[in-house]
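Q: Following this line, the structures themselves.
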Structure 1
Amino acid sequence: MFSIQSGRVNNRSLQLRPLTIEDLEQVLPLEQRCFGGYWSQSIFETELKTKGCYYVMLQDLHNPKNILAYGGFWQIFEEAHLTTLAVDPQCQGIGLGALLLGHLMTVAQNQEAHWMTLEVRPSNQQAIKLYQRYGFAELGRRKGYYPDNEDALLFWYQNLHLAEAENCLKEHHHQCLAKLRAQGIELSLKNVAYLTQGELS
């Protein structure tokens, strides 16, 4: 597993790259740990094959089979919908979720999305705080949305296409990188959309 000592991840390199069907052998156990297996392999495969869907993951370069986080969205015209965002419970609180969220929002923005929506459990306060920090606002509630009959809160981020949103995302991105570097973590990119190695500085 990824080495965590006293809340820190030390001397590690992470890679952000597209999620593929070949990665599902490692993704499904992480899905189970995070969400109890809410998504099956067939759901992942359908998403990965569907036009307009974009999925990425973070892996440990010292152990490429160790996937620490993943997330993605689909987009139809001006709407992007965040379908999933998962971080290994042992690696939560160090900035990986924020890094992925900011990246996915940036990709949607560059694909001319005007807003982004998502569902989240009311009990998932850690995720709610992350979304609110990035400017999402609660829009409504879907009753009994999850298999255990828990409601889902509907959040959205409007005006994603405006320059103000772009500037905020850039600021969040640099803050995430600084937080990771302070913990001895470096990030590399492989075949991901709209972010270049130059933006890692």
Structure 2
Amino acid sequence: MSEEKEESLARAIRVGREIRRWRLERGLTLAQVVERCGLNIGYLSQIENDKAVPSLEALASIAAALDVPPAWLLIESSSSPRVILEADRPRTTMPNGGELSEVDAGTSRDVCILEAVVPAGGATGVHAHAGDEHHVVLTGTWRLTQGEHVVVLGPGDYLAWDPTVPHDVENIGEEPGRLLVIYPRHAARQAPRPGEGLG
């Protein structure tokens, strides 16, 4: 392998940071890891400093010494968590006087998480759309209707349904209610029509 290809591979496979992180997390010294995995301490130090790329066999030995799956050493954990402050959520005012906010602000790759705040008596109106849909009641009393199925839920209760079947969600409590709605990001959802508001 040419020196240029080796350098390119070394840049692409940087496991040193993760090995060091897990070693420190486990409270181990380089010497203790070497004792467990049978590698040379200088070689392990080079790997931790991304100056050497371990073979698969060496990576598996290091992972066993650290008591982690080898794949964990290949995962870059230095990317920052996505944080959306409540005040920074995108918001939509619903026709029923409620408010819909996108909890994840569109940062999630696989799900959309909405929080609906709906006044007493507010409802979506009967509608249908694609994708699985999950509801978690945060506050209030809610009636969820789908076909002949009617369920009344309170704080902490959960419901999942196939939203291709026409359904309606209504806050039947005397106070504004809060509901978390989760569905696949790839599911096609249209903006609520007049009289509609959420899931």
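Q: On relative contact order in percent (Cα under 8 Å, 6 or more apart), which of the structures labelled 1, 2 is highest? Kindly include the intermediate steps, with their values, before the conclusion.
A: Numbers: 1: 23; 2: 19.
Going through 1, 2 one by one, relative contact order in percent (Cα under 8 Å, 6 or more apart) is largest in 1.
Q: Out of 1, 2, which structure matches 5.3 when distance in nm of label points 7 Å out along Cα→Cβ at positions 35 and 155 is calculated? Could the numbers behind the result be given before it?
A: Working: 1: 1.5; 2: 5.3.
It was calculated from structure 2.
Q: To which of 1, 2 does the computed value 12, 32, 26, 12, 12, 6, 0 (P(r) over Cα pairs in 10 Å bins from 0, in percent, for residues 59-178 alone) belong?
A: Numbers: 1: 13, 43, 34, 10, 0; 2: 12, 32, 26, 12, 12, 6, 0.
Answer for the origin of the read-out: 2.
Q: When mean projected area of the Cα convex hull in nm² is calculated, the result is 10.7; to which of the structures 1, 2 does this value belong? Working shown, then result.
A: Working: 1: 10.7; 2: 16.0.
Checking each candidate, the match is 1.
Q: Another one. Compare distance in nm of label points 7 Å out along Cα→Cβ at positions 27 and 171 across structures 1, 2 and report the one with the greatest value. Present the calculation step by step, with values, prior to reporting the outcome.
A: Working: 1: 3.3; 2: 5.0.
Checked 1, 2; max of distance in nm of label points 7 Å out along Cα→Cβ at positions 27 and 171 sits with 2.
Q: Further, regarding this structure: Which structure, out of 1, 2, was Rg/Rh (Cα atoms, Kirkwood Rh), for residues 19-106 alone calculated from, if the result is 0.94?
A: On the way: 1: 0.94; 2: 1.35.
Label of the source structure: 1.
Q: Something else now. Going by distance in nm of label points 7 Å out along Cα→Cβ at positions 67 and 123, which of structures 1, 2 comes out largest? The partial results should precede the final answer.
A: Details: 1: 2.4; 2: 5.7.
When distance in nm of label points 7 Å out along Cα→Cβ at positions 67 and 123 is calculated for 1, 2, structure 2 comes out on top.
Q: Looking at structures 1, 2, which one was helix-only ellipticity at 222 nm (-39500 (n - 2.57) for each DSSP H run of 4 or more, over all residues; to 500) calculated from, given that it came out as -7000? Spell out each step's value before the answer.
A: On the way: 1: -10000; 2: -7000.
Working through the options, I get structure 2.
FYI, it's all coordinate maths here, none of it is from the lab. Please read all numbers here as calculations on a predicted model, not as lab measurements. Cβ atoms are built from the backbone, for glycine too; each structure is taken alone.
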